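So, here come the structures, one by one.
Computed from the coordinates by the stated procedures, all read-outs in this text should not be read as laboratory data. Just so we're clear, the structure is a prediction, and the values are computed from it rather than from any experiment. Cβ atoms are built from the backbone, for glycine too; each structure is taken alone.
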Structure P
């Protein structure tokens, strides 16, 4: 029998952890160990968590002493996990019935990590109420003025769930909202302290070792996409982990390790700005449609764009086919 550790951790918010725990327990039939990471939870909320997990076998809280980045948690946890699988679930995510067996199947078939079909609520950016956030993704490389830039090309982005092929396919990245890893493979690589792009760094390391990585749409989860209004404590952590300082540091760390910048780097900074503006609107109970309009206006006023190519996707090549299996510079 495949053994499983599920880790539930914040990345953008604290509140939602109880609902996340409930969904995991209600929708997981397989035995599992459960770790809740305390990276600065409000005291009243962590007290609720303590009460909630008393009835859950093999559940515990690990206290990290305050706000730290999720990768600091990951770096600490990976070496001490004893089970075959490590399944990472963030507090903004609801796992759906039947989510676990497809993940187990793909790991047992040889995958180093398995990305479920990650759906998103409407929240920031208007559109369908439930839509695709991540199915499969390719890492592309495009040249501009003699410099190669990477592109994270998510396929079927924001398509309706019924339009996603029910096929297990190779993928070159994942989302932290939910992802399952083969623990032994993780224990052979390193984890730079980045708040973004680590979901590309880790697969590049695994590919360098000849590992397989897949997306399995038979496993489904939904993440909140900032649909739910955040509290002051949530926003404090959100603004910490998405600070410009940490975002820029992450890009420079990736560049140092792999020799590439991202074509979307400026767009990512704009994306973070929009999310912060949206959160402030929602904190003051502004409805989602109006909050998105205000956010769009603020972005046009305060953000600059950098998109010099007419068709960067069309002009690109797939990175893995071009450079094979590079190792990072450590």
Structure Q
């Protein structure tokens, strides 16, 4: 049974109750252990080290270690990250696929990946995420376990390379944590990119001159956070679950999209828990840089149309059907 939490008081009560666990994978896997011991034996220890599923003190020590690397070694976001945006504008339209290209370029720079390496990582990572966030089948279980093995083997070899991946591996973060940060950072950045670009287009089309972009970013993350839900499993119950709307974790943001007043600066917008997630700082830097690229575009292009609406897709708020028409000013 899944209970949907949509208001701040209920969210605070669930998140502060130690009987409600972040770990919701072990109970799901246990039901398959007798029939598929090898697959479960691969996935169980792997997922137990994903930060979002950890309830113990180790979560905090691993978080601190990863955050220190992010703070010290995050690469500079260059203008080349936004090349796809300028190329699309030159052809008269910015689409959802444009946003994927821009976000993917940022992800490659951040972790020091080639395009072929990124394609491998995301394909294998999507197999894992497909198992984690949907109903389990034998095929998904076996496929996810095989992807974990391939990613673990590959990541352990990535020591002498630029970018955050090399820094994480060199610092001897657990391989599962390295994969967690590598895989789970891709789709939320795409989602945030679509909402910021969509809101920029809407503002220009309505005749409103956008500001420097920081307020637009804050509004998008407050009203349309990349993640839509966080979940907690009830202790000693394999089936009882709370699914908490991210907006409900900010007082004044209940029953969004559309909430307007977070209880702290960014609250739960990037992650779950009493803190924002590890990627908040570098992701905000990227979104501010994205706004800089959009401001340059609006100096030479007019927005003629904006298509698409923000919706929830695979646990993210994003604009799948984004289409912004442009013409030279």
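A value of 14.5 was computed for mean count of other Cβ atoms within 10 Å over residues 139-146; which of P, Q is the source structure? The read-out was computed on structure P. Here Cα Rg over 2.2 N^0.38 Å is compared for structures P, Q. The highest value is that of Q.
If helix-only ellipticity at 222 nm (-39500 (n - 2.57) for each DSSP H run of 4 or more, over all residues; to 500) is computed to be -16000, which of P, Q is the source? Value -16000 for helix-only ellipticity at 222 nm (-39500 (n - 2.57) for each DSSP H run of 4 or more, over all residues; to 500) corresponds to Q out of P, Q. If FRET efficiency 1/(1 + (r/R0)^6) of positions 3 and 115 (r between Cβ atoms, R0 = 25 Å, to 0.05) comes out at 0.05 when worked out from the coordinates, which of P, Q was used? Derived from Q, not from the others.
Identify which of structures P, Q gives the largest calculated value of relative contact order in percent (Cα under 8 Å, 6 or more apart). By relative contact order in percent (Cα under 8 Å, 6 or more apart), the leading structure of P, Q is Q. Each of P, Q could give distance in nm of label points 7 Å out along Cα→Cβ at positions 123 and 227, but the derived value 0.9 comes from P.
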